[in-house]
Each structure stands twice: as structure tokens, then as C-alpha cells.
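Structures given as C-alpha cells follow.
Quick note: the coordinates plus some simple rules give every number you see, no bench work behind them. Quantities reported herein were computed from a predicted structural model and do not represent experimental measurements. Cβ atoms are built from the backbone, for glycine too; each structure is taken alone.
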Structure P
Amino acid sequence: MDVTGDTIDLLFKGFNTKFNDFHQQIGTSWDKVAMKLQSTGSEEVYGWLDDLPQIREWLGDRVIKQFRTADYVIKNRKFEQTIRVSREDIEDDKLGLYEGRLRMMAHSAAMHPDELVYELLNKGFEATGYDGQPFFDTDHIYYDENDVEQSVSNMQAGTGPGWFLLDTARPIKPMVFQERIPYTPQNLNSDSESHVFLRDEYLYGMRARVNAGFGLWQLAFGSKAVLTDANYAAARASMQARRYNGGRIMGLTPTLLVVPPALESEARALLVAERNAAGATNVWANSAELLVTPFLAA
């Protein structure tokens, strides 16, 4: 193949098309647990997370609440991946060698939000959320109907791998995937570039500016205790007892159980099997959807 400016331009346009096509074919799960929010700068401040609207009976004038807000900042991070494209491979019509690499690039880009979201979820017993407490903690604060401070837990202590029960049916989700610049193909394809001249190779890659963060701790329960019927039932009961500031029940319904591969067997016995180990009817079967992700592996 003759290597001309038009040839190189068409080649990399073809790479872009394949990258985008491959990217769209990859199945991901991050959007089951995280809401996608668009960023417009180097970071975003989420002070509104503690300012949840609530309905009340209208007696007399409207009541305008003074909410206690805390600034929660998610800073964007920059990511890239790059491959070399040999000029000799272009001249010798060996471009088929690059399809596998393009597929792997697209796969990595598509799965990267999963990696970020679940990695942070797994760190939720130490990493802090919008209220300045660890996302999974024993003493989150809310204020009752008399504006008295109360403490509430959204975790179980233990020494095992973490498992997570979430309410994902609401517009706001337990996690955030923040996107400033999406996963975008780039290339260095001009013969006038010093890299091309010195090394006789072109560069093709991807660039993104994204990050993951925490949403509402109220919608999540984290546990490192053994995944048993009793501990699962306690997690569900804890979530369903959650209240807004002001004392009203939030009406949560746990919808998703997220576990690492090490707990898949226990999770399937809990949510999928029709009968438990004793042969009795499994009362928790289908009580939540099961999501197993390798990105929670220790």
C-alpha cells in the first residue's frame, strides 16, 4: 500500500469507526449502581446531595427549610491508552494485525467506568461521602421531626469480602460516574511529526477525563459480615427504616445485591435457589437482583 497523507487519514478514520463500534458492543453494569453526571470543569461540587425535596401537607404558609449542606467535591482524573502503528505494516498491508488491539482498546474503555465505580464502592468503608463520614459507617446523622440529631448505621462490621445492598430504583443512585470528556479516539498521523520521522511509526490512542464518586449513603448498605439469611434480612430492615431529615420514612426498597466472585455461591443460594440448605422454601428468592463483578475482588 502506498503511504500518502490521504491513505493515513482514511486509515485512522477507519480505526475510529471500529473503535466506536466495538465500544458500543461491550456490556457493562456501572449504570445499575451509578448515575452519570456531566462535568463542566476540573471538578464538581455536590452540595445538593443533602438537600432532598420532600412533600408535606400544606397548612398555612409554605415552610421553607434551611438545609444543612456539605460540599462534596469530585475531581476529574485523566486517562489514556495508546498503541503504535508501524509504517511498514501499512506499506505491507498488515492492518489486520491491529483489529485485535482495537477491540481490546474499546473493551478497556467501555469497562473503565465499571472499574472506577466498583473500586470506589469497595473502598466505601474508609472513603468519605458528602457528609464527611465514611460512605459505609455506623453513625451517619439525620435530624428527626423535632430537629434533634440522630445517628444511623448503613453497615455491618466483619472481616470477610464486602457485599452491598442498594436501592437503585430512584433518579438519584448510590454512586456517581462523572464525565468531563468521554472516551475519545486520538491519533498522531502526520509525517511531519518528530515521533513519526524518528521512529517510523504512528500513534493511535484514547483519552478521557472522568471519575467516580459517592451519591446518597441512604440508598446503600455495606457489609463485611458473612452473607447469611440473617445478615441479609438485617440489611434490608435497616434500609427500609431510613428516614429523611424531618423524620419521614424514605420508603426504600432494596433492589440490587452486589457481590465479588468470592461470594457468588452464597449470593445465588440466597437470591436464586428456590429452597435453602435445610430444604425449606427460600423466602428471600428473587427479593433483589444479583450482580457479581470481578472489580470487587480483593
Structure Q
Amino acid sequence: MNTAAMLPVGHDRDRHCDLTGTVALLTGGSRGVGRLLAARLAQAGAVVGLVARSADELAAAVEEIKRAGGTAAAAAADVTDQRAAAAAVAELRDRLGPADVLVNNAGVSGPAGPMWDADPAQWWHTFEVNVLGTLALTRLALPDMIAARRGRVINVTSHAGVYRWPLMSAYAASKAALVKLTETLAEETRPHGVSVFSVDPGLLPIGLTETALRTVTEPGTPEARVQDWMRDRLAAGHGADPDQAASLTVALASGRADRLSGRHLTVADDLEALLSRIDRIERDDLHTLRLRTGALRTGS
């Protein structure tokens, strides 16, 4: 996907989000959603550092950003390899400066099928990438943010993390863990001037969805059933616009919505509308992952 060709410099949606002087670190930035987010952060003025496994794809992503007039650098690492991740972050810090914004985008969909049929190692690997990878990168970026008393961490999550996704239990459970991690970390970092967000970009026609739909599967298998569900949702118009997902990320990176720190936000949310009722959101603890309870009726 050529994101530089898709999006002109100075994209209209981001005209109120000037990230000049901001260093943004982004994982999973070599392809799909991550590559798009990196391009848009750079177009808004951020200096972008990319971390992903594929050195070749990272180089292509950096070249796209540079051709569009932006500034970027990359370091290859698997986010589940904490030593390699630390080396990559240190390299990018030396080249670009400490990160003001961290976007934890790297993720995998995990195995498809009933939980009891899943290979335990594959199931747990989903947590290693989606949760442990986020933990590792956040631990590496936070000390500089805390020292500067400013910073933003954006965790890319999913509707599956606050609802459910049968046949995709590892993915849903790992994203739920990230939503709750976001809430807890936001409270821990609030006194230090650091904001943390959970962002559901919606069902996008790129990234993990695109990869899943390209995979050849046997009819009737769990993988095929998940593919059919994705195709049906996209065909029915229930997919999300990658452009809107990128705009939401840029807006959060800019600091416009820091009072929403700790909240789970979606691509369908209107940030200005949410901020206009922030007092109620804070009072009633809305946009968080909570147990819903109610009085049980007795008798008839």
C-alpha cells in the first residue's frame, strides 16, 4: 500500500493538529494500518521512528515518508524480543530524540477456532505480541516522558476487546487486556503529565483484515468462517475508514484530547463532542471497560 500516494502533505482532516517538534515512535509500522498511521503522523509534522520485524518493508515505509516531505527513521526488531526491542528504541532515540508519543500498533490476530481446539503455544503467542510487546515498548518509552512531564501512549485495541469475538478468543482476550492496561496505566501516569488511550480503529480493509482475507482456507473451517464474517461486514458497509482512524490517532497525538486519558475511544467517536461533555464522562466513568449490573426483578 503506497500511503504517500494516497495522502497529500497537509491532509485537511489534520489541519488543526500540528505535531511539529514531536517525536512519535510507532510499532508495526512497516505495513497496513501502521504504515498509514506513520505517514499521517509525519504529514502532521512529527518526526517518526518505526519499529517492525521486516527491515526491507521498514525501509520502504521510511522512503515513502521522506518522498512526501516528512522525516522518519526505522529500526528492525520483534517486539516480543525485549533485548532487540530495547536496542531498536535506543537506536531511534539516538537518531531522533526521546519519544513524545508512542503508538503501540504491532499485533497479530492469533489462531481461529474454539478455544479448546487452539494450540496453547499459538494462543499464548498472541498475548506475547499484543500485550507483552506493548508492555515492553511502553516501559522503554515512559522514562523519558515522565522525566519531561509530558507524553502520550496510544494503544491500538479493538471492539473485540470490549465486546466478544467467537472463534478468536486469543485476539479478543489480549485486546481486552490492553483496554484494561490503558485504564490502569493512565491513572499511574496522570501525576506525571502522561496520557494513555485505547483506540479501536474499527474493521479496516487493510492490515490484519487484508492479510486474513488473502489467506487460502478450507471451506467450513473456523478460519473460513472468520473470513466470511469479515467479508459480510465489509460488504454491508460496517467497515471503518482508514482515513478516519488515522485522523483520530493524529488528534490524540496532538494533545487535543488529553482529558480523555484512560478512555477507550473508537473510530466512530467525535472527539469534540466527547470533550464537550467531559465532565459527565469523568463523573460517570464512561468509555471504560466495566461490569454492567442492574437490579433483578422479583415476583410478577
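Can you rank P, Q by relative contact order in percent (Cα under 8 Å, 6 or more apart) and just name the one with the largest value?
Max of relative contact order in percent (Cα under 8 Å, 6 or more apart): P.
Thinking of P, Q, which structure, once Rg and Dmax of the Cα atoms in Å is computed, gives back 24.4, 82?
Computing Rg and Dmax of the Cα atoms in Å on every structure in P, Q gives 24.4, 82 only for P.
Computing FRET efficiency 1/(1 + (r/R0)^6) of positions 185 and 281 (r between Cβ atoms, R0 = 35 Å, to 0.05) for each of P, Q, which one ends up highest?
Q
Out of P, Q, choose the structure whose coordinates give helix-only ellipticity at 222 nm (-39500 (n - 2.57) for each DSSP H run of 4 or more, over all residues; to 500) equal to -8000 when calculated.
P
Given structures P, Q, which gives the highest value for mean count of other Cβ atoms within 10 Å over residues 73-80?
Top value of mean count of other Cβ atoms within 10 Å over residues 73-80, among P, Q, belongs to structure Q.
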